[in-house]
1. 32, 21, 19 is what came out when semi-axes √(5λ) of the Cα gyration tensor in Å was calculated for one structure; which of I, II is it?
2. Out of I, II, which one gives -11500 for helix-only ellipticity at 222 nm (-39500 (n - 2.57) for each DSSP H run of 4 or more, over all residues; to 500) as computed from the coordinates?
3. Figure out for me which of the structures I, II the number 15 belongs to, where relative contact order in percent (Cα under 8 Å, 6 or more apart) was derived from the coordinates.
4. Among the shown structures I, II, from which was the value 1.7 of distance in nm of label points 7 Å out along Cα→Cβ at positions 32 and 208 calculated?
Structure I
Amino acid sequence: MSALVLVEHDGGRIKSAVAGCVAAARQWADAAGVGVVALLCVSESEGGAAEALGKEAACLKGIDKVLVAKGPAHGTPMAEALANQLVNVVKAQSVTGVFIAATSLGKAVMPRVAVLLDVSPLSEVSRVVGKNVFERLVYAGNVVATVQSDQPVQVATVRSTSFEGLGALPADAPAAPIEAVECVPVFDASRFISKALSVSDRPELQSARVVVSGGRALGSAEQYQSVLLPLAEKLGAALGASRAAVDAGYATNDCQVGQTGKVVAPELYIAVGLSGAIQHLAGMKDSKVIVAINKDPEAPIFQVADYGLVGDLFELVPELTRQL
């Protein structure tokens, strides 16, 4: 028996959220007395990239074996094909726990796996207490629920920012064995048509060490860029935004941080002109150090901030940039 982790990737590198997912699976596996198996799904056209991804997965601490499913069904990551592949592995390998990072793709895969296995899933697991006991965040992270699950197979999405990744194996340590598994047939009911990616020279939001986020108080898309971009460039930071700022057109959807956006946990999070609504806090409260800049001293963001600066952001942020 084993715990199974879905390895999400972009065709060239494993996604950063996988590290936290592996850490959670390892904790559960140790409590259950089983091993941890990683499932990597790749297309036949990926060739050398697929081999490199397999080696990268095999060098992750906490992984006992890597299964590689290569075939046309995985040309583009599709929730239906990945769910079918996971279920096939669960049945063939006597898997008792399935762990998927709570990314956009993971949130689409998890319920499909649960339905096919006829079990009740767990979402947004933030801590593994024991073999069948987990903690998960509810009410936008304001309440921590302790849940006991007696399902024959545990199926869960993992809030990766709540777990410290175990990192890679030392150079002289043996990597986990890699084994090929049969790829599922192509799923015909839905198909991939196209994707449009926003190209930026800024770091990727969910993996950045530093994030600079702006709120509606910035007033316009032009001021969002002119005030925040110089600061972000000084710090090598990713740019984020509140939902209000995104809805107002100041920033693109992929910059949104919060309950309905991306969950981040950088070493430094700078919130500029953000009031700190609970929906936004749910996406960034795990940040190591939080700095808030707001003219309202009663703004909720100051309740979670490590450092607060009260004043006009249009004066303070350019001055901070100059000082840096």
Structure II
Amino acid sequence: MRRFVRCAVTVVAMLAVAAGAWAIDAKTALDKLGFPADTVSQALAGEFVETALPTASERDLNVGVAFLVKQPPETLARTVREQMLLERVDPGTIAYGKFAGDGTAAQLAGLKLTQAQQKAYANATPGDALNLSSEELAALNAAGKDAAAIQDRVHELLLARYRAYRAKGLAGIAPYARDGASADPAADLAAVNATVRKTALLPPAFYDLLDHYPKGIPADATDTLYWSQFTAHGEDTIALIQSLHATFDGILIGVQRQYYVSTGYNIEQAITGFLPAEGGTLVIYTNHTSTDQVAGFGGSAKRGIGRKFMAGELEKLFKKARAAAAQ
């Protein structure tokens, strides 16, 4: 299960709330998400508190984490968003870059396949070793073993997936070819959305946007789409990521989605709340990751083990980020 933990540590998503604007108090929010009753006092004492979230499907590995950062919400939110803080402090990061407009090949110039990735793509077949559609597999196979051609095909497929998601949202996400079957990352995201909607924690228009993006984007939205290349426990991975922030009912809400991931897991969606608290900001982080590795026989036990491991890795990363934010 170590392969998919890196999904949770590229988070740039946030829910930044001006003091007095939050429509629900911290304890109520934590109760709705299933955190322990004494989470606020533990977090204010400097502890990291984690909990399991409602499960969206047999592939859903999820975790909620709460902790304190000694900065006001507005300052912390701006630091995380503008400086891509967690990307910078994560030692697994290889490269990352932003898309703009309809996207260009030049915007992917910094993404150079590692030797391990070159080998994997050169030998790509249907299965869970690489997440690729049937059409993408055909294009890669046509490139043969030529390293430059393979890198060009990978850039092309990433650009095509970016454009399709930007234009159609969930409907633009191509399925992953498996041996004799397929995996549907869009359906996994829809299942996660249905689960988080049931908490009724945030305005309905926000949940509607999760389902129908790009329809319904508020006028003040900041919609950042970028790519990230990273190593997690020996696995070199590429993810296409969305970080969207917009105002709903007077609350600035953000979500991060990894709507394409090359290997290790299928998709990821995270929402983070930055709430005013005594001594700084109470951070409430929630993550749902879809992975085939926790499905099937023994899935409940696998999810329990995976969640504990994910929470531990997140705590390490968030401690680095907290220290960096204080500088």
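No lab work stands behind these numbers, since they all come straight from the coordinates. Keep in mind that what you see is a predicted model, and the values were worked out from it rather than measured. Cβ atoms are built from the backbone, for glycine too; each structure is taken alone.
1. Details: I: 37, 21, 18; II: 32, 21, 19.
That value comes from structure II.
2. Numbers: I: -9000; II: -11500.
It was calculated from structure II.
3. Values: I: 15; II: 31.
Label of the source structure: I.
4. Values: I: 3.6; II: 1.7.
Source structure for this number: II.
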